Structure I
Amino acid sequence: MSLLANINTPHDLKKLSVDELPVLASEIREFIINIISKNGGHLASNLGVIELTIALHYVFDSSIDRIIFDVGHQCYAHKLITGRKKELVNIRLKGGPSGFPKRSESNHDAFGAGHASTSISSALGMAVARDLAGQKHKVIAVAGDGSFTGGLSYEGLNQAGGMGKDLLIVLNDNKMSISKNVGALSKYLTDIITDQSYNKLKTEIWKLTEMIPRKEKLRKVIASIEQSIKGIIIPGQIFEKLGFRYFGPIDGHNIPLLIKTLRQLKKIKGPLLLHILTQKGKGYKFAEEKPTSFHGIGSFDKLTGETNGLKKTLPYTKVFGEMIVKLAEQDDRICAITAAMTTGTGLTKFAQKFPERFFDVGIAEQHGTTFAAGLAMGGFKPFFAVYSTFLQRGFDQVIHDVALQNLPVVFCIDRAGLVGQDGPTHHGCFDISYLLQVPNMTVTSPKDGRELQQLMVLASKWQKGPYSIRYQRGDIPETDIKQTFDSIEYGSWEKLRDGDDLAVLAVGSMVYPCWQAADILDKDGISATLINCRFLKPLDRSMLNKIFSDFKLVLTVEEGSLAGGFGHYISGYKDEHGYDDVVIRHLGLPDVFISHGKRSELLHDAGLDVEGISSSILDFVQIQKNISRKIKKH
């Protein structure tokens with residue numbers, strides 16, 4: 001019988017001997033590969049922290065101690081160990097567990113996290129809360145896997161080191177962050193400086209200096225000796241200067257070493273940082289060879305590493321990536337920026353072809369936005385390709401550094417709308433709402449791949465202020481697309497079909513579903529005019545005024561938050577311009593955090609698929625007809 005079969009709680013884990021734990025790690029690794037090959041998910045990151053996760057749960061008690069996973073996609077082994085083994089077969093599926101730590105799932109999930117660089121700040125807050133409450137538990141932040149490229153990590157480090165709280169940070173260095181392996185000498189030194197006898201001796205020496213004249217000078221000499229030795233072989237001086245005691249780097253896949261080190265560190269008070277070296281994708285050769293490709297992946301054949309299913313159409317991301325290369329070939333002022341998402345945003349070809357004009361700023365969207373502002377100030381044309389959910393982190397910079405100065409930065413907003421199985425931390429629900437509020441900002445959304453190209457061409461020529469293009473995760477509606485350098489008239493909408501009963505104003509990903517719904521409703525005797533509102537800001541006022549003059553019923557449809565979204569923007573225009581007899585209804589995403597599931601399932605639940613849209617139109621028209629009949633009777 002397997003060891004994993006008997007692991008249902010962290011307490012079960014502690015019953016195993018240290019010698020049995022590597023076998024358990026292999027079983028967990030195979031379990032995770034099997035699940036993700038079927039459901040998709042974050043593979044490489046999770047395979048890299050299995051031994052660390054086992055060691056943490058072996059030494060600490062996660063029902064009392066607080067273990068906080070940064071970049072929460074490192075948590076699959078943690079979920080297995082903490083009682084969610086049976087549920088994990090449905091991870092990321094609708095109704096199943098989240099792919100990230102989630103407090104509502106388990107009391108072992110100390111802090112929810114789908115974005116990077118949050119663990120140190122939240123861990124410090126928990127450590128302060130613990131001390132204020134007079135409690136004694138440990139607080140451990142598992143950072144790394146790129147999170148140390150985010151400025152928030154250093155803001156947390158700065159305060160944590162200064163406060164001197166009892167806190168352990170484990171830096172998971174998988175070459176996605178910092179430093180390099182400096183070998184056996186460092187391991188030997190770490191063994192010494194974490195040893196209880198060494199720390200007891202150091203404390204005793206420190207106490208003895210109390211009785212010696214000019215003790216401060218002697219203490220500086222003692223401290224400088226230790227620091228000098230560590231400075232020769234330890235790449236951790238930055239952490240020491242910030243107030244942390246630094247240990248490592250050590251092998252993050254050596255379970256006995258991890259357990260020994262963690263047990264020793266558990267006895268030492270104050271802010272500590274343990275630097276471990278891991279391999280992303282450890283134990284699965286395809287993930288080891290291509291850690292970026294297997295970072296977040298759909299279902300795949302675990303024997304070959306090949307993803308399942310062939311795309312019949314192109315993803316928006318690929319259309320964007322190919323188009324920006326073509327634009328950059330024609331204009332040497334075009335630059336591309338990404339925040340640690342080169343592949344995810346489609347910029348791999350650009351990075352290869354124009355390395356001097358490509359900039360990966362790391363997980364630092366705030367910096368990326370202001371960096372883009374600086375490029376624009378210098379006469380260049382920065383295209384910042386960023387996921388909608390991550391642009392939220394740079395919102396102040398969008399306002400203060402870009403829009404306020406009216407700089408021509410192009411925000412290419414990928415994953416706008418519902419992204420599917422990554423869930424609420426990654427859904428791009430809010431970009432319409434927050435960008436519409438920003439003066440000087442142009443907000444656009446293409447209905448298909450050709451229109452994405454056209455909006456990018458216009459963006460490359462637009463020098464009158466910030467410009468944004470939002471597009472969904474998924475494929476373009478066309479079965480074939482050719483490169484175009486046509487542009488679109490700035491601020492213009494497009495009428496796609498004529499009808500008599502109502503006007504439907506659709507945005508981006510909702511245009512084609514609305515078109516299909518309108519065609520279906522023709523059979524029910526309902527005739528709809530359909531408008532492609534590819535510019536959300538500025539509005540096509542000429543066409544909008546005509547719509548309000550010709551129609552008494554108007555429906556807006558957007559794959560974004562209803563609160564403060566495009567529909568509300570349209571309603572504001574209607575009220576401001578006195579179209580009091582026009583009745584508007586809005587379809588969009590509700591004012592809740594939408595859970596994970598397949599994108600098609602989530603759109604259906606929100607009433608934003610063809611069935612939901614056609615049903616809403618039918619209800620809207622019939623209700624208004626009934627109201628009209630009642631008014632006439634009276």
Structure II
Amino acid sequence: MFLSFTLIIFSIIGYSWKKFPIDAVSISVLGLLFFLFEIFPVEGLGFDNFIAGFSNQGLLTVMALLVVAQGVYSTGILNTFVDNIMHLNRDFKTDRTTMLIILLLIVAIVSSIMNNTPIIIIFIPLISIIAEKMNLSISKALIPLSYAGILGGMTTLVGSSTNIIGAEVASDLGVKNIHFFSVTIPGLFIAIPGILFVIFVLPKLMPDRKKSKNIIASESNNFMAQIEVNINNELIGEEITNGKLELLKDMQILMIQRGEHSISPYIKTKIQTDDIIVVSAARKTIESALIKFGDQLHPTIDAENNHYYEPDDKQHLAGEQVLVEALISPQSRMAGRELEETRFRRLTNCIVLGIKRNTRIIREQITNIVLEEGDVLLIQGSKKSIENIKNSPDVILFDYTSSILPRKKYARRSLIIFLLTVFGIASGIIPSVAAAMIGASAMLLFRVLSAERAINSLNRHVFLTIVAMLALSSAIEATGLAHYGAYHVIQFFDNSNPGIILSVLFLFVALMTNFLTNNASAALFMPLGISIASSLNLDPIPFIITIILAANCSFATPYGYQTNLLVMAAGNYKFKHFIIGGIPLTIICWISFSLFAPWYYGLY
């Protein structure tokens with residue numbers, strides 16, 4: 001028991017003190033368990049117990065669901081959903097404050113059925129734009145965004161990896177009737193007051209840091225691109241006013257090419273079929289436009305010039321597409337020539353989507369621009385094609401700018417796979433791990449994800465942390481430390497109502513999860529919760545749900561949950577801002593749970 005307790009302290013210090021990588025701490029815990037219990041053996045506890053975490057059904061479920069979530073994210077479904085919401089906002093003239101509230105509620109709802117990390121990634125730029133439009137500091141919006149995702153994840157079994165791991169550890173300890181909606185009702189009674197706090201109070205507690213001026217304020221730092229309007233484009237009939245289009249509000253219109261005529265964007269005119277709209281926009285804005293307009297952003301090369309033109313462009317768009325920036329190098333053969341003359345598309349199987357030139361603003365089609373040394377090209381191509389131009393003497397590739405584009409044509413099948421996976425888990429027709437594994441396999445089988453991207457979606461930090469804590473959890477149970485701790489808890493609260501013990505347990509785990517991380521807390525404290533229930537001769541379900549929900553309350557530090565780290569940099573936050581916002585929210589969750597759970601589970 002002493003050795004197990006020492007390892008718990010070591011884990012808490014290791015995970016909370018960020019001097020050492022999380023992976024190193026997890027592997028050290030495993031190594032110490034192997035070493036110490038080989039020297040001091042305990043009956044029923046051995047090597048097999050410590051490595052069992054690698055095949056734990058909950059862990060496999062979490063990893064498979066990460067692949068499924070990546071499949072949904074990679075096809076741009078969330079982007080399309082957000083665009084539709086913004087379109088409704090334009091139709092109903094919703095004020096920006098209301099829109100921000102709606103988006104936070106959407107984040108919470110969507111987070112209940114899928115991993116919230118890709119959701120937060122999608123919503124960070126959107127919330128940033130809305131905050132700017134409503135003249136609200138971005139730092140008042142992003143911590144609420146992260147907290148909304150965490151609170152939403154509390155309400156179903158698949159809403160958070162914490163829920164799945166907690167349920168699986170409980171199953172390993174003999175409690176197997178935790179299902180999809182077991183956490184829903186108590187989770188909602190925490191999430192609802194928490195969301196109200198996040199929406200109406202939390203922004204007032206956050207710092208007031210104004211975002212730097214409009215992202216398109218300096219056109220010379222943006223890429224110049226063009227949209228070739230086809231017959232189905234939703235821009236047709238839209239009127240340009242002062243160089244702006246409502247549907248392209250984050251882009252500066254530089255010129256409209258209509259046949260042989262160039263039209264100034266400052267002359268009121270309506271967009272027509274076959275117009276070419278030349279725009280200046282940030283890289284992220286162009287990426288978002290690619291999802292909406294697809295190959296209408298691929299500049300057409302003169303079809304009459306067969307020497308430079310490749311009639312069948314499908315080879316350029318086959319497979320997973322990558323977006324990357326490249327600099328035209330000194331003495332490049334491309335310098336002094338128009339894009340069409342360089343034969344870049346034919347020679348490299350890559351498409352130039354945009355050009356950035358810092359010296360001056362250009363107002364002409366990018367296919368007619370004479371390239372210069374120092375120009376930056378925004379290039380789209382398959383991973384293989386991008387790799388092939390690394391050795392080109394004409395361009396210098398910026399590897400750090402590489403990003404994978406959403407595969408919109410697979411959006412429908414990814415959504416079907418995702419919904420069937422969730423239905424399989426929620427209905428209990430097949431085991432959760434089977435539903436998740438089938439869903440992940442289907443994402444690969446139907447080519448929604450490449451094998452490489454599926455592998456990259458597996459978070460090794462989560463994997464190793466869960467394995468290490470599952471192993472330590474086995475030691476806590478086998479050595480009797482869990483029962484010993486439960487005995488002293490009951491002795492300390494002698495003659496106390498079980499509801500009070502449940503409340504104290506929630507508060508303790510909610511505090512520890514901010515230092516241990518959420519998954520580690522769920523695995524580590526589950527034996528203690530079940531032992532307390534056993535000692536009190538009570539149903540263990542309330543105690544299991546308590547630990548699962550409390551382990552989700554990673555609000556008070558940026559390290560307790562990965563979405564907190566995502567918004568920390570984007571919102572320019574300091575550690576103290578998570579304390580200021582997280583401690584009141586933790587108290588609200590604790591009080592809400594303490595008032596509701598004992599009544600709900602009949603423990604008064």
Structure III
Amino acid sequence: MTLLDSHTFPADLTRLNSSALTALAAELRALMIEVVGKNGGHLASSLGVVELTLALHRVFDFRRDALVFDVGHQCYAHKILTGRRDRFSTLRQMGGLSGFPNAAESPYDYFTSGHASASVAAAAGWAAAAKIRGEARQAVAVIGDGSLGGGLAFEAMNHAGQAGLDLLVVLNDNEMSIGKTVGAFAAYLEQIRARPDATRLRQLLRRFLRGVPLVGDALVRAQEHLLNLVKNPAGAFFQAMNFRYFGPFDGHDIPQLLATLTKLKNLSGPRLLHVITEKGRGFSAAAADPELFHSAAPFATGNDVARLLPAAKITLAPTSTTYTDIFGATLCAMAAENPRLVAITAAMTAGAGLKNFAAKFPDRFYDVGIAESYAVTLAAGLARGGMLPVVGVYSTFLQRAYDQIFHDVLLQKNLPLILAIDRAGLVGNDGPTHHGAFDISYLRHFPDIVLLAPRDGDEFATMLRWAANSGKTCAIRYPRGAAPERGLLPFATAPLTLGRGEKLRDDHGRGDGALVAYGRLVAPAFAAAEKLAARGKNFAVYNARFAKPLDEEMLRAAAATGRILTLEDNAAAGGFGSAVAEFLAARHIVCRLQMLGIPDRFIEGATVAQLDRQLGFNVEGITRAAQGE
């Protein structure tokens with residue numbers, strides 16, 4: 001019997017001493033490696049906080065206190081220790097455990113999360129509520145050094161410090177977000193890590209101060225402040241925000257973590273504990289390449305954990321050309337031709353396909369950290385300054401820059417700027433926090449923006465070049481994963497022109513209807529039409545290309561068939577189909593209209609293929625929808 005078999009809830013940890021907790025940490029890591037090897041998942045982050053998670057659950061009672069993980073990439077040990085060990089094998093599977101904290105899944109998950117820099121604000125809200133209600137409850141936010149550089153985190157600390165909230169922020173410093181942490185704040189933390197003599201100086205000063213009579217909390221705080229000034233300048237930075245700073249400590253030293261957290265639990269006001277951890281700890285492959293194992297695809301079968309080593313034998317990269325690959329390669333080629341082209345990303349250099357661009361054009365590349373709103377306004381300023389900025393960003397994260405798109409880009413009138421919206425539509429097992437389900441809906445109502453989506457990789461490259469020469473603000477959405485192979489669709493039947501789609505298949509006057517697809521669903525729509533033709537049903541197929549402006553001539557021709565089925569992997573509410581409905585209604589065009597899109601609910605995690613079957617986005621589902629089934 002293992003320790004995990006008998007220690008499945010936090011209360012069980014009180015029976016374990018430090019050496020037993022260390023043994024339990026090893027069991028937790030082995031289980032995480034085994035399950036993620038089969039299912040995929042955020043491995044490196046979770047491996048890095050095992051001891052910290054054990055110590056937090058040993059010291060605090062999160063049945064009544066609040067523990068908020070920033071983003072939630074690091075929550076796997078927390079899930080296992082809070083009554084979900086028996087279901088952990090279902091991690092990120094359809095109907096299984098979420099890969100992120102989920103308030104609907106467990107009372108120990110105080111806050112559903114999946115986006116960065118929000119934990120301090122959520123925990124501050126809990127602390128404020130406890131203060132108003134007169135309850136002695138603890139609020140703990142665990143945030144990485146990458147996430148702490150995000151604007152929302154600083155906004156929360158600015159308020160919590162001023163309000164004097166009883167809040168503990170645990171800064172989990174592993175020098176990374178997904179990739180290497182960037183920015184001036186990262187340099188502050190590097191100053192702490194780079195001073196090996198600081199601890200000795202601190203100990204000497206502490207001995208001296210023991211002989212100085214101090215009375216009252218104000219003098220205790222003055223003592224702490226002096227100690228922190230000796231230790232590092234970053235401690236003074238947190239002190240200036242009215243946070244009592246403690247650290248840095250070894251985030252894998254369980255006895256030290258227990259002693260420190262016990263002390264901090266008994267203090268009041270805003271506190272910040274700085275711990276240094278190793279991302280990927282306990283699994284040499286992940287420790288050697290934590291970026292590769294940040295969000296790992298399945299890399300093992302069965303229970304043969306030994307097969308996971310060495311790292312050189314592990315292949316996580318996709319074997320086919322993805323839209324992200326095409327984006328990176330096309331942008332490099334365009335930058336070589338155009339010295340005005342600049343690329344921007346928000347802590348997603350590798351994820352957005354910009355690693356090669358960053359290496360080839362370092363003077364024209366900006367990774368701004370976890371700050372999507374700043375990335376968009378920076379792009380607006382660059383465009384106003386005569387450059388051609390391209391922002392590579394995931395659809396779900398672009399939501400965080402909504403006001404900047406409106407105020408800082410579009411209100412400036414016709415800024416030449418490209419929003420390259422990766423992971424548009426369904427993304428798979430990461431679930432509702434990461435599905436790019438809303439970008440058409442939240443962009444389409446803005447004036448002076450052009451919305452495009454490619455049918456395949458060749459059209460994507462063409463759209464990028466067209467947008468760069470258009471002189472307009474363009475948003476190009478494209479899905480996660482491989483582009484359709486050449487030959488699945490007819491060759492382009494018309495050049496790319498503003499607001500013009502293309503007909504891929506004629507109904508030959510049969511009048512059975514028209515399939516008008518946008519982006520990823522063009523290929524399965526065409527395949528469905530071919531399948532229907534074999535059954536004696538003839539549907540025209542149109543590749544819309546643009547959601548704004550719409551191709552009015554194309555839609556009139558489609559309406560002439562008597563029936564239109566629109567297809568998109570975006571929320572049906574306010575999406576491409578809604579745009580078509582508005583067009584038909586405004587012009588009093590009578591036509592039967594059916595819209596296939598993401599329904600009005602959050603879509604849980606599963607593989608894209610499973611979700612396509614569930615939502616009817618595959619060939620079979622489109623065939624049924626076209627037949628009115």
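Quick note: the coordinates plus some simple rules give every number you see, no bench work behind them. These numbers were taken from a predicted model, which means no experiment stands behind them. Cβ atoms are built from the backbone, for glycine too; each structure is taken alone.
Details
- In this comparison of I, II, III, the computed figure 1.6 for distance in nm of label points 7 Å out along Cα→Cβ at positions 485 and 541 is attributed to III.
- Structure responsible for 4.3, with distance in nm of label points 7 Å out along Cα→Cβ at positions 149 and 581 calculated and labels I, II, III on offer: III
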